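Every number here is computed from the coordinates shown, using simple stated rules; none is lab data. All of these numbers come straight from a predicted model, not from anything done at the bench. Cβ atoms are built from the backbone, for glycine too; each structure is taken alone.
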Structure 1
């Protein structure tokens, strides 16, 4: 993976983590999470079938 793609994946993962925290803190709903997750995935160049995409709001 080149450094630009790596940076984009890391930025996406950071943002997805923040969104998950917001769901668990009841700041946003699960539906809002899904919409925002799609937006940030597109922003960072991840396709909807990417292995890096995180659609679950469950804590790990």
Structure 2
């Protein structure tokens, strides 16, 4: 089975309509996550540590 990960971070005045469309397409709601990003100096690009209750990642 192919898995597609989609994260949406947006403001809308139509949240109920959007939620209905996603649920009708069997979207898997994982919850709302309060995240804290910490940025580190890097010789190239950027290095970010994202910490939350649901998602924790080191992003380059």
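The table below lists the values:
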{"item": "Which of 1, 2 leads on relative contact order in percent (Cα under 8 Å, 6 or more apart), largest value", "result": "1"}
{"item": "If helix-only ellipticity at 222 nm (-39500 (n - 2.57) for each DSSP H run of 4 or more, over all residues; to 500) is computed and equals -5000, the structure in 1, 2", "result": "2"}
{"item": "At a computed 3.5 (distance in nm of label points 7 Å out along Cα→Cβ at positions 28 and 44), which of 1, 2", "result": "2"}
{"item": "Mean count of other Cβ atoms within 10 Å over residues 20-27 - structure with the largest value, from 1, 2", "result": "1"}
{"item": "Source structure (of 1, 2) for volume of the Cα convex hull per residue in Å³, computed value 125", "result": "2"}
{"item": "Distance in nm of label points 7 Å out along Cα→Cβ at positions 12 and 36 - structure with the largest value, from 1, 2", "result": "2"}
